[in-house]
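*Asks:* Structures given as structure tokens follow.
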Structure I
Amino acid sequence: MRQIFDSIDSIMKEVDSARKEPEFAKEIEKRKQRVPDRIQNDNDVLRIFAELIAYSQNAPSDSVSAMLNKNIFNEVFHNFEINKVAEMDSNTILTHHWNKIKVIRFRKKTNSIIGCAKRLASIKKKHSSFMALLGKLDRYRNLKSEADVERFWKEFNHLKNELEKENMPFFKQPTSLLHFLLSIGYDCIKPDLVVMKVAKELGIVDSERGTQNLLQAVRVAQLYCVNRKIRPSIVDLYFLVYGGQRDAKQFVNASFYL
């Protein structure tokens with residue numbers, strides 16, 4: 001493990017040598033400020049679900065960001081009011097709004113967002129709110145020890161099982177669920193294609209694919225962060241920059257990729 005930790009140190013130093021400021025520092029500070037109280041209600045959960053779905057499946061992250069920043073998604077999906085979105089029709093959205101949101105790449109994503117609204121409505125009836133489902137996992141949003149890491153995974157599996165029972169679109173899958181938790185301030189990373197490519201290069205995993213490899217990459221990153229006293233969201237940024245993720249390239253000088 002020490003060799004892997006040293007390798008992560010090395011790529012972080014390499015990225016630091018090409019940092020574009022103040023952009024890089026601002027992004028780090030933004031990630032440091034992520035906290036779970038960003039969610040005030042289940043409408044907030046749906047909004048974040050919808051945004052993450054928009055970015056998924058290799059949609060051009062820079063174009064998606066530009067679209068979201070214009071509040072187009074909010075307008076199309078009624079400010080993510082769960083009851084209103086649950087009653088929407090995907091075909092109507094595609095007929096009237098697809099040209100404005102087509103950067104998300106796949107039309108079926110609109111149906112997935114509607115499906116999330118329906119499942120969140122179901123969860124609210126059974127558990128009072130999605131936040132109630134997070135349960136004990138909330139205790140381990142900031143990891144301080146290896147024991148915290150192990151407890152995080154125990155509670156993560158409980159949450160994932162509940163979402164599987166609900167047949168929640170996208171977020172019953174571990175990668176998407178981790179992305180959600182990362183985005184709201186939990187100490188984890190999203191094991192996407194770029195992150196997994198870096199994880200394989202570092203020797204964290206033998207393959208870029210397979211659920212166990214994905215979860216192993218996240219767990220090792222968490223253990224590294226506990227050891228180095230740094231938040232996983234920061235390491236996630238370094239992995240994305242190093243691996244050349246489209247939206248992350250803006251944080252370093254172009255010469256870094258030559």
Structure II
Amino acid sequence: MRINPLLREMLVGVTRQGRAQLDYLALLGVQALVVVMWWPKDGVAQMLESQSGPNTLTALVMVLGVTTAYHALRAGAEEFLLPGQHGLRDWALATPLPLGRVVRGHLLGQLFHVAYLLALSSPLVLTAFTLSGGEWSALALCMAATLVQAMFYLLGGAVMQLVIGHHPDECHFFVRALLVVVYVLVGWLVPVTSHVMFTSRALGDGVQESAAISGVPDPWAFMALYAGMSMLMALAVYLLLMRSRGRRAGSRDAAVTP
């Protein structure tokens with residue numbers, strides 16, 4: 001069975017230097033800065049004596065969620081492409097591939113891309129985990145939640161590109177507005193959607209303080225919610241591509257009609 005061409009394109013693209021890698025390098029710098037800022041200033045021994053463990057891992061995972069979501073949004077909106085990568089609309093309009101295969105290849109390729117970004121951040125995460133301690137299962141759950149959330153934002157960016165991508169300035173604004181609205185406003189009003197609250201609960205920080213707050217996100221509910229929203233976004237991408245291909249076919253038929 002032949003590999004999906006969109007997935008192949010992604011696998012090749014991540015091995016080549018390009019703007020996407022440079023942009024994420026800047027986000028790695030932000031993550032490293034957070035580790036430095038939340039590194040125990042008085043030494044680990046004094047902090048443990050005070051019965052207050054370092055919050056380095058929690059702070060890093062929270063920022064990792066934001067930076068990965070931001071990068072995924074921009075990638076979905078095609079503000080940058082990997083070397084040799086083509087846009088979704090190009091695949092739909094310039095190739096005879098079935099749209100179902102186009103969307104599946106896009107999802108698989110982007111899933112690999114997000115996992116690749118998390119792998120790039122793994123040295124910082126492991127350093128913070130070694131300092132803060134905790135359970136491997138909780139850390140794995142946080143990484144899985146970050147990946148699922150990033151896929152939602154990536155597909156959200158793809159929808160933006162397909163709807164208003166022909167207006168670059170407006171698309172640029174609304175892509176960032178989506179991150180702010182969902183991450184900050186919706187996350188505050190509906191805590192079950194909040195990656196910050198999810199991380200706090202999963203890593204054990206602030207659980208007692210927030211236990212009385214209704215809507216503190218259950219880890220599996222958080223991932224199920226974002227997985228469901230990602231499926232809806234994927235369906236929206238499919239329908240938008242179908243509309244674009246239908247319009248192209250209609251224009252072509254009109255051009256050949258005497």
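*Asks:* By the measure distance in nm of label points 7 Å out along Cα→Cβ at positions 21 and 221, tell me the structure among I, II with the highest figure.
*Replies:* Numbers: I: 2.5; II: 4.2.
Largest calculated value belongs to II.
*Asks:* Any idea which of I, II comes out highest on FRET efficiency 1/(1 + (r/R0)^6) of positions 133 and 173 (r between Cβ atoms, R0 = 35 Å, to 0.05)?
*Replies:* Numbers: I: 1.00; II: 0.25.
Going through I, II one by one, FRET efficiency 1/(1 + (r/R0)^6) of positions 133 and 173 (r between Cβ atoms, R0 = 35 Å, to 0.05) peaks for structure I.
*Asks:* Hey, semi-axes √(5λ) of the Cα gyration tensor in Å derived from one of I, II reads 39, 19, 15; which structure?
*Replies:* Checking each candidate, the match is II.
*Asks:* For which of the structures I, II does the calculation of distance in nm of label points 7 Å out along Cα→Cβ at positions 93 and 165 return 0.9?
*Replies:* Details: I: 2.7; II: 0.9.
Considering all the candidates, the number was obtained from II.
*Asks:* As an exercise: helix-only ellipticity at 222 nm (-39500 (n - 2.57) for each DSSP H run of 4 or more, over all residues; to 500), calculated from one structure in I, II, equals -24500. Which structure is it?
*Replies:* Corresponding structure: II.
*Asks:* Thinking only about distance in nm of label points 7 Å out along Cα→Cβ at positions 61 and 197, which of I, II has the largest value? All intermediate terms of the calculation are to be shown ahead of the outcome.
*Replies:* On the way: I: 1.1; II: 1.7.
Going through I, II one by one, distance in nm of label points 7 Å out along Cα→Cβ at positions 61 and 197 is largest in II.
Where a number appears in this text, it was derived from the coordinates with a stated rule and is not lab data. Note that this is a predicted model, so its numbers are computed, not measured. Cβ atoms are built from the backbone, for glycine too; each structure is taken alone.
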